[in-house]
Structure P
């Protein structure tokens, strides 16, 4: 048995996917076309796994599923871990995001019946302080960028947001807020996943997880 230490992560998550805006999955409904694929990107602002600090590290995942993933559908996924991570940090991240260290990631991991692989790679992650845009990239493999939704009746600086989404990919919590965007770049060529598109759904959510 692996001895799991206490751990905690705070950070930013976003996705880009093939669903129309807004992605129905966030409302715990089936995806727009009955199936979905996309990119999930994570930036850890502050984190620790026992005595291992995880501040500033990034992860990117690609995945696909058919049906309502909140009602029993299972997906296929693969991922990238930040090349800046040390061996101990990589082990900690794999324990947490692989679902073996408890907390919300353990519940989310159950939604994926197959993992095609995990690679260590350089990852760029950027998010605007005012949530005007967000982006992530694994060079030559994955690129995702979105801009916050806007429209003729919005005041400057306003964001389209949903509080307490019933299908929150970052899990339940009192302060879960999804900020809606439009993907301007959504490209993947990795682990057998391949697509290139723009104009579809994206959303940003902060996350705060603890375990085990």
Structure Q
């Protein structure tokens, strides 16, 4: 995984790429309920969605594969071909506090101007706390590994809001800009580079 160069030249640094995979459908993702730390399984349709992600990831040599500890992500990782994904505790979904299990449409009905990216959630995590977790994973992917090597391709299997925050932070944007990145269940994205500028190379495959 280390780069090589001709004698007397400086090797080009390895620019790690981070692939994202959102988990497949659950009962609450289908109904529109906020699903943070509630550990729901995939539906049968969600399992099929997870399997459908295989072609988008085929042929990529991943040096590091991480998954949220929640079962909907771990099952998605396994069905997508990565049963040995390493559990990353920081990759759980946003803790929605009092809004856990509440339908987002009901929140907006009671408060038409509500936007989670601006208003947050009562008695849950702040967006800044979610961003800090995302930053810790980016640092893990972009930094040297315990054996001294550098990651070329990493895969993270996690959750909708968290991965949208991850995309914003990869681009060195405020976490609120994650609102622009719609991400369906079991969709694949690739965060990479335009030369040395962080960029989105693929979204929603």
Structure R
């Protein structure tokens, strides 16, 4: 029977395969990724512009409840930006002290949907919001995961909703002897991050 670290490694391998499959869509939908820029073929760009929904039509077709709840959604941007600032300052100051490799913010907060010509300005604005906040959450989770590995690398006894990238390094719940004997080793076990640079999801190494 496979143990938990083996299963986690399989999941990571499958995620890499998924990323490669996503990249194949470049050929299917006629675009190329150049660093942080996305460019469609000229004919595809012209076709996309024919699909744009005008702002007037877009707003008329919008649900009234969606319009009424929009201010609440956008208010969440305030604590999100504050979190972004605080977590970035935190890792900039503390990670060098702990000797933890820093998380590259640009690997997680990817803004590229503004290149889609079939989106109207309001749709693009909504996409920018979603790209930023969801990318920020992933960025924060990775910083928290590396912090947890340093300070409290112990697995949970109860089922958890999601397993972060460093969980396979953690001690088994209840294994007190191994925790005491190897805690200093585990809190410095970031060699995999130093030897294998992170590649942003959906981007090819240049």
### Message
Given -2500 as the derived value for helix-only ellipticity at 222 nm (-39500 (n - 2.57) for each DSSP H run of 4 or more, over all residues; to 500), which of the supplied structures P, Q, R does it correspond to?
### Response
P
### Query
Which structure, out of P, Q, R, was mean count of other Cβ atoms within 10 Å over residues 60-67 calculated from, if the result is 8.8?
R
### Computed 9, 35, 35, 15, 4, 1, 0 for P(r) over Cα pairs in 10 Å bins from 0, in percent - originating structure among P, Q, R
Q
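No value in this document is a laboratory result; all are computed from the given coordinates. If you're wondering where the values come from, they're calculated on a predicted model, not measured in any experiment. Cβ atoms are built from the backbone, for glycine too; each structure is taken alone.
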